Structure I
Amino acid sequence: MSLDRWIGLCRPGFEGDLAAELATVLAEEGVGGYARTEAGEGLVEWVAYGLSARELLALRSLPALQDLVFCRQLSLAGPQLTALDPADRASGIVSAAPWPAAEVLVESPAGPAYAGLERLAKRLPGPIRGALEDAGKLAGPQDRKLRLHVTLASGTSAWVGYAPAALSLAEPGGVRRLRRLAGAPSRSGVKLQEAFLHFLSPTERHLAFAGRPTAVDLGAAPGGWTFVLRSLGAEVLAVDNGALDPSLAEDPLVIHVKGDAFTYEPPRTVDWLVCDVVDKPARVVETLARWLRRRWAMRAIFNLKLPMKQRHAAVMDARERFFRILGPRAEEYTFAVKQLYHDREEVTCYAAPRGGDH
C-alpha cells in the first residue's frame, strides 16, 4: 500500500487551521496536494502528489511539520482501510504496514464522530505487536526511528502509517491530560503545567528552576499560574488589580502588586514572565516582546486568545509582530507557538534566548 498522505489530528473545530498550516509548510518544499477535512472531526487528511513515502519522510521541512501550531499528532499513512475483521483487526492492519516498527501507537480523532473508539484503541497495541512479530515486521528495540501509527476511523476502518519518533508524541492522539495541582485556586494552571512539559525537556526544566528563580505573573488573579510557579520553587510578583487566593496572598514568596498587566514595570530583571489575560493577541504579544527587548525578563510563556476566524493568520501575525517589536534583539530569541490540549480557543507561546542562555 502506498503511503501518500499526512494524517493530522487537532482540536475539533481547528481542521481548517491545520490544513492551512500543512499547505503552507509543504508548499515551501514544492509538494503539491489537497486536504480533506470535515468540520468538528479533529482530523485532516492531506494527500500529496507525486512523491514516494520515503521522499515525504525525508523532507527538509520535517522540523517545521513537528512545530505545526494546531497539530496534536502527525503520521504518514495510506488510504483508509475498510472492512477490517472485528475478530482479527490486527492482521488486516499489519498487512497494510510495509515497514518494520518497534513501537505501536493506536489512536482516534477527538471529534464526536469517533466517540467510543478510545477503549478499542487501548486494546489493540498488544495484538498488533503480536501480528507484527508473526509477520517478521517487529523491529528490535534499538530501532526506534519509526513508530507505527494506527488512526481508527471506526471499529472496522483505520489509517495505517508511520512517523519518525521525533515527529509524534507517545501519548495517543498527542494528548497530555494533566490533573489540577492539589490546592490550586483555578484550573487555568494546567495550561502552564502542560507548557513546561511541552516546551522544555526534563533537563531544561530542572536547570530553569534550580535555586529560586524569579517570575512575574501578569494578570495573575486568582493565581492559577502563580500557584504553578510556586510549586516549582519560584519567587513570584503577581500583578493584578483583583484579589489573589488567600493561600497565595499569605505566601511570603508571593508579592501581590496591585496594577495593570499592560503598564506594570518591574523593579528588576526576572527569570520568567508569564501571562494569561483575555485581550487582543496583538496587545498581549507586543507587551511581552517589549519586556524581553528591555531585558525586564529572560523568558516568557503566555497565551493568546484567538479570534473566531482567521486563527492561522492571527498566529502568523503574532509571530511577525513579536520579532518586529524585539527589534535589534530579534536574532537573540526563539519563538514557539502551540495549541496545547488544555488550551481552548487559544494558543500558548514560549519565547527564550537562543541556545538556552540566560
Structure II
Amino acid sequence: MTIPHTLRRAVTVGIAIGAVAALATGCASSSSSSDSSADSISGQIVWADYGGSTNTSRQTAYFDGFTEGTGVDVVSTDIEDGIYYDMLEGNAGDYDTFQVSAADVLGYSDSLIEIPEEAQGDLLDDSLKSYVLCGFYIGMTQGWLTDTFADGGPQDWADFFDTTTYPGKRAWPGSPGSYDASYEIALLADGVAAEDLYPLDIERAEAKLDTIRDDLVFYTAYSEVPSLLTSGTVSIAVSVTGQFTALKNAGEDVTVQYNQAFIAANGFVIPSESNNPDAVAALATYMNDPERQAEFSTLTGYGPVNSEAFDYLTEDEQADIVNSPSHTGLLEWDEQWRSDNKDLLLSSYTAWLAG
C-alpha cells in the first residue's frame, strides 16, 4: 500500500525562531504536570533515541536552531528499554521525550501528554497525530552495495531467501526488541499474501526463518549495518532505510529494494512524567516546520509527516525518501494487532534468537 502525500488537512506552520518560546502557551493546558507560562521555557530537554547518524541529522536540522532561538538545551542520550517502558507505564524516569513505535502510542496513550495542534503531522493517522512529535516514516527493507549483484539483486522477499541465486550472508535484526518486520518478511517469502498476514502465523514464520538461519549475521544495533556491508561480511542487509542512506551519504553506491518494503510511523512522545513538557511541546511545533522536515528527510531518507515538506524536495531527493509518492509496492504493519500482541512478539522472537 502506497502512503499518499496529499493533504488530509491543511496545516500552516510559520515559526520564527525568536517566537518559538511563545508556542508553549497552547501546551500548558495539555500537561497535567506543569502550568508553566511561555516565559518560563528554560532548562533542558532530555531526548532519548537510538543515536548514530540519525541523531546527528536531528542536531543539524532541528536542535541547533531551536537551542539558539530559545536557550533550551536538547541533551541527547541513548534510549534504554527499561527506562522508556517504565515511563510508558506512567512512572517517573530520566527522559523528557523518547522514541516510540506506533504500537507503543496505541498501547499507552493514557500515559502520554497531547501535543499542540500546530505540532501535529497531517500524514499521521488520527490515532497517532495527537501524541507523536518529530514524527517520521521509516522503511524496513533490504539493501546491498550495487556492484554485489551485477545483473540486479533481489526483487522481493522470496528472492531474499534464495541464497543460490543471490549468494552471501544476510544481515538480520538480532536484538529481541527489534523483531521489526522479521515475521512478516518470512511469511511473505513463504507465499502468504500481504492482505493475509494478520494474525501472524509465528510458527510458520519461524520455520521459514530456520531455512536460512545459517546464512544470517545478527546485529544488535542498526549502526552496525553499514560496516557489515562495506566489509563484505554480508551481501544483503535487512534494516531501516536510514542506514542505507548513511552509506549513500558516505559515497557508497547502494541499491534499496522498495518493493514489499514495510513503512511505519515512528516518532517521539511526551510522557506524563516528563520534567519539561512545555519546552518539549515548543520543540515539537518547531520540528513540524515543512522545510526543516525536508532537510531531515534529505539527510536520513526517512519520510516526513508534514506533507508540505515534499514541496521542498526535488524529484531526485524524493527518490531517496521512503514515503515518496514515486515508491510503489510499500506495505504497512497492522499496528493495532502488533500493539495488542507486543508481549507475544517479544517473547517469541527472543526464544527464536536463542535457538
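I, II: which one has Rg/Rh (Cα atoms, Kirkwood Rh), as calculated, at 0.97? It was calculated from structure II. Tell me which structure, out of I, II, gives 0.25 once FRET efficiency 1/(1 + (r/R0)^6) of positions 46 and 230 (r between Cβ atoms, R0 = 35 Å, to 0.05) is calculated. That value comes from structure I. Have a look at I, II and say which one yields 60, 40, 34 for Cα extents along the principal axes in Å, for residues 150-333 alone, as calculated. The value was obtained from structure I. Where does the value 13.0 come from, among I, II, when mean count of other Cβ atoms within 10 Å over residues 190-197 is the thing being computed? Derived from II, not from the others. Can you spot which of I, II the value 29 was calculated from, given it is relative contact order in percent (Cα under 8 Å, 6 or more apart)? This figure was derived from II. Highest-scoring entry among I, II, by FRET efficiency 1/(1 + (r/R0)^6) of positions 206 and 270 (r between Cβ atoms, R0 = 25 Å, to 0.05), is I. The greatest value of FRET efficiency 1/(1 + (r/R0)^6) of positions 70 and 302 (r between Cβ atoms, R0 = 25 Å, to 0.05) among structures I, II is that of I. Each of structures I, II was scored by mean count of other Cβ atoms within 10 Å over residues 126-133; the highest score is held by II.
Coordinate-derived values only; no laboratory data. Everything numeric in this text was worked out from a predicted model, so none of it was measured. Cβ atoms are built from the backbone, for glycine too; each structure is taken alone.
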